[in-house]
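Colleague: The following blocks contain the structures, represented as structure tokens.
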Structure 1
Amino acid sequence: MVDSNLVLIGQTIAYTFYVLAIMSLVAWFAYRVTKSEGSKEIKPALFYALVTFLVVLGASLHIITHETIPWKSMDLNRKHIVADKTFNISVANHKFALPSEKLLINTNDKVMFNVTSEDLTYGFGLFREDNSMLFQMQVIPGHVNDILWQFDRPGVYSIRSTEYSGPKGIGMIEKNVVEVIN
């Protein structure tokens, strides 16, 4: 899987250039319309051609960035994918109950995290050692809350709640409990 940090950086750059192109068109149009001395009329064909170009560019950008989302194909085809490991985790009274002290995963394993809540809506997020988030999901009581993920490199991860569940929710952190090994 492509790392989500790389996807975020690529999308940030692409969308920044796209917004700058839109702002440039609006600034150019505003300048040409408000210029008083010897202003030339903007031909509608030129304006509509530029707007059409930006619409096509924007739609293309959305399609291209949609294809870079690393978990999309696995999520769309998950009924055909068998998880290598499944971890059943429950959450109640602002505490994660893990199946073991440390969740060990082999590189390239497809892992199903099946998380149930006994009382409130919580979040379930896996965070890297630099505190950036790898993935997250909501955990709603009475519903199936699972996520399938493939780990393609070794690392150590912490579990945190990513939803507000009251003042006690801030302490819902299980440090370094998920370890991906070769």
Structure 2
Amino acid sequence: MKGTIVKCLEELVVTQFGQDKWEKSLEGAGLSTTTVFWPMSDFDDALVMQVVESVCKTLGISLIQAADAFGDYWVNVYSQKMYPLYFTQHTTARDFLLDMNNVHVAMTRTIENASPPRFRYEWLDDDKTLIMHYQSHRGLVDFVVGLAKGVGKHYQEDLQVTRTGSDKVKIVFA
């Protein structure tokens, strides 16, 4: 996994809970408190998940709560500094979410060793309900839920986002 994911998590924990909580999370994951995650470096998925699980334990939150907080922070704070163009080229949450697979395909071509998830889309009969099929070996569909909620917040749209399976997220547009 790319270090930018962990760097965002670090920034979230430090700004909202304090440096001491981040250091305690690193220790809980069996790492030094001075461990640095460089954004473009590659890190083992299992190590990243150890850090995520340690953050959950340190903060006393569930993985779903962490995924929601991460999604909101990634979309509305971190990526606005790192990847603002992806957001300014869309005017609605629907357009942004429907472009996520294309963004990830482009990332794979431009970022060495990138392996972001892929998405397949399915509209239900009402044209307001989208099923995003998450395709990744990582099993992080809860993070897709959090990210989709963050996208709704960014575009100031009231989305109903729910996980409907191990690889499916249902998004109802208002």
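Colleague: Consider the structures 1, 2: one of them gives 3.1 for distance in nm of label points 7 Å out along Cα→Cβ at positions 47 and 159 as calculated from the coordinates. Say which.
Modeller: Numbers: 1: 5.8; 2: 3.1.
So the calculation was done on 2.
Colleague: One of 1, 2 was used to compute FRET efficiency 1/(1 + (r/R0)^6) of positions 31 and 119 (r between Cβ atoms, R0 = 30 Å, to 0.05), and the result was 0.45. Which label is that?
Modeller: 2
Colleague: If mean count of other Cβ atoms within 10 Å over residues 111-118 computes to 14.4, which of 1, 2 did it come from?
Modeller: Working: 1: 18.6; 2: 14.4.
Corresponding structure: 2.
Colleague: Who wins on distance in nm of label points 7 Å out along Cα→Cβ at positions 87 and 135 among 1, 2, i.e. which is largest?
Modeller: Working: 1: 1.2; 2: 2.8.
Max of distance in nm of label points 7 Å out along Cα→Cβ at positions 87 and 135: 2.
Colleague: So P(r) over Cα pairs in 10 Å bins from 0, in percent, computed for just one structure, reads 10, 38, 36, 14, 2, 0; which one of 1, 2 is that? Before the final figure, lay out the partial values.
Modeller: Working: 1: 8, 27, 24, 15, 11, 9, 4, 0; 2: 10, 38, 36, 14, 2, 0.
Answer by label: 2.
Colleague: Of structures 1, 2, which gives 11.7 when Kirkwood radius over Cα pairs in Å, for residues 7-70 alone is computed from the coordinates? It would help to have the intermediate numbers written out before the result.
Modeller: Numbers: 1: 13.5; 2: 11.7.
Here the read-out was taken from 2.
Colleague: Taking -15500 as the value of helix-only ellipticity at 222 nm (-39500 (n - 2.57) for each DSSP H run of 4 or more, over all residues; to 500) derived from one of the structures shown (1, 2), identify that structure. Walk me through the numbers before you get to the answer.
Modeller: Values: 1: -11500; 2: -15500.
Derived from the structure labelled 2.
Colleague: Could you figure out which one of 1, 2 the value 2, 11, 18, 21, 19, 13, 8, 5, 3, 1, 0 for P(r) over Cα pairs in 5 Å bins from 0, in percent, for residues 55-150 alone was computed from?
Modeller: Values: 1: 2, 11, 18, 21, 19, 13, 8, 5, 3, 1, 0; 2: 2, 12, 18, 25, 22, 12, 6, 2, 0.
Source structure for this number: 1.
Colleague: Another question, then. Given a computed value of 11.8 for mean count of other Cβ atoms within 10 Å over residues 23-30, which structure among 1, 2 does it belong to?
Modeller: 1
No lab work stands behind these numbers, since they all come straight from the coordinates. Model, not experiment: these values are computed from the prediction. Cβ atoms are built from the backbone, for glycine too; each structure is taken alone.
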